[in-house]
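Derivation of every value follows stated rules applied to the coordinates shown; laboratory data play no part. The model shown is predicted, which means the values in this text are computed figures rather than measured ones. Cβ atoms are built from the backbone, for glycine too; each structure is taken alone.
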Structure P
Amino acid sequence: MAMKRRFIAPPRGEVDPSRFAHPLYAQYAAFADWMQGADWPGIDALNAAMPLQGRRFASQDRSLLADGLHYEARIGERGLIATRAQNWHDLFNAMVWCRWPALKLAFNARQRGHIDEMGPSRRNRAQYALTQFDEAGVIVRVRDPSLMRPWDAHDWPALFHDHAAAWANGDIAMVAIVGHALLEHGLLPAQFIVGKALVVQGEVDDAMCVERIAQGIGTGELLNDPLELRPLPLAGVPGWFGGQDAAFYREAACFQPLRQGRTYPPPMRITPARDSARRG
């Protein structure tokens, strides 16, 4: 059986700064200097952008790891997020902490709860779901419920090509790209990366979508099984990749057919009235 090769990110000096103009990085424009600068940002720069009290990035070195704590436990007990120097994966993780702190807090709280219950050496299906979303997660808002039919069926030409206008007018929208591994893999333009999606349905803004997903993760309403997550080949999003004709959606390796018997949960429905009542 062929082994899947571990992704190795390119050296910083080999990444064309224009790469970060791709829509994959649009939600992280505030951190353009971290991505495009000739030098890596230091820990102090990362911490200056951290919006949370009681959480900070810490260099992952021997002195930090000497406490013997699990990565997630250290965040909860000491407020320290272990971060490797000059490392794309950890830099993107820091960016997600700064951009979507409520989501990262929810991930951490759930993971720590499972570790407290099961110990650091065992993992359940919820932990796999949380990890997959943390690494490759996207939040998608769908206004028109009919758009779920081609997605349910893995009818990629219909979802992306036939309904390109829906992507342009916001009937389906990428609300948040939260998977730091997606950002890392996106450094190489030829990567056919696939997001793991949670879907929200409703006439609600992006912030409300993220807030509700974070709440659902934190309470255990969401991400109890990896099967909750829908694949979303990001190369298919109109305008995200060259040569997006109908044949591309049929033939590129990232557009996998639906596995027999595979089904997906319905989107999380959110209404502004419900959310307003909850806030009040």
Structure Q
Amino acid sequence: MSIKLENVSYSYLEGTPMSKVAIRDINLEIEAGEFVGLIGATGSGKSTLVQHFNGLLLPTTGKVFVDGVDLTKKETQLRAIRQKVGMVFQYPEHQLFGETILEDVGFGPSNGGLDEADVLERVKEALSYVGLDYESLQDRSPFELSGGQKRRVAIAGVLAMRPSVLILDEPTAGLDPQGREEILNQIRDLHEERGITVILVSHSMEDVARLVDRLIVMEKGTISLDGSPVEVFRQADRLKNMGLGIPQITELMNELKVCGLNVNTDIFRVEEAEGEILKALGWQNNEHV
């Protein structure tokens, strides 16, 4: 399922003295099955942009197409679009409302007209995907859970609709390192196993560098850079001028290069950096260290 934006602009409080342009003249196409990262400084328009992908916001000017359907047409059934393009917001508390986890995760399929048996199957499947045990959690209130568990339940509620596109706006915000790693690994596995399109909004350069295939950089409401992580992070000075950075490992490799060590600077992971440094130093494997 593809998403296409043509000359999309959006202003909050349009037509009032408080009107403010949030995104401006966006042209963008995301193909089915892509894993896309979206980064940018606070206020760059990231969250506003992704809310156009399923019609939560409609453009002030321009058009948005999901699988060829024009979301700006009055006859378009936006509810049906949102079942196919699911969104997990930054704060899961805003998305949880059921008295029990079973009720919360099953709300979408139940509201979509599925019978009780099918809803139960969807709930069990979705909870399993995010690493939660249905039998022990089904009757618990989602508001009793830890931050990481709430995040997983929120994701499960979207997955229960079996969307073709999954949008995640800062899905690891506020989590401890272990919780962050678990959530990100589950998102990666979902993409690989189900082939769904994933759009990840994040402030973490490390996260997007190791997960996504394509990286879009927002600046002052426009798309400033769009390419592979390698292509984008080669623009280190430009990113820093935007108030962004590059992965710490990439920064280290750049510093080593400046110091005269012949290393590849297009590296984002610790294990890759280790091998590259050992190679540059003339060591063939770790046993000599």
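Distance in nm of label points 7 Å out along Cα→Cβ at positions 95 and 199 computed as 1.4: which structure among P, Q? That value comes from structure Q. When volume of the Cα convex hull per residue in Å³, for residues 71-174 alone is computed for each of P, Q, the one that comes out at 148 is P.
A value of 6, 27, 35, 24, 8, 0 was computed for P(r) over Cα pairs in 10 Å bins from 0, in percent; which of P, Q is the source structure? Walk me through the numbers before you get to the answer.
Details: P: 6, 27, 35, 24, 8, 0; Q: 6, 25, 30, 23, 11, 4, 1.
For P(r) over Cα pairs in 10 Å bins from 0, in percent, the value 6, 27, 35, 24, 8, 0 is produced by structure P.
Consider the structures P, Q: one of them gives 2.2 for distance in nm of label points 7 Å out along Cα→Cβ at positions 47 and 191 as calculated from the coordinates. Say which. Going label by label, the one that fits is Q.
Looking across P, Q, the calculation of distance in nm of label points 7 Å out along Cα→Cβ at positions 111 and 263 that yields 5.0 traces back to Q. The value 4, 18, 30, 26, 17, 6, 0 for P(r) over Cα pairs in 5 Å bins from 0, in percent, for residues 127-182 alone was derived from one model only; which of P, Q is it? Structure of origin is Q.
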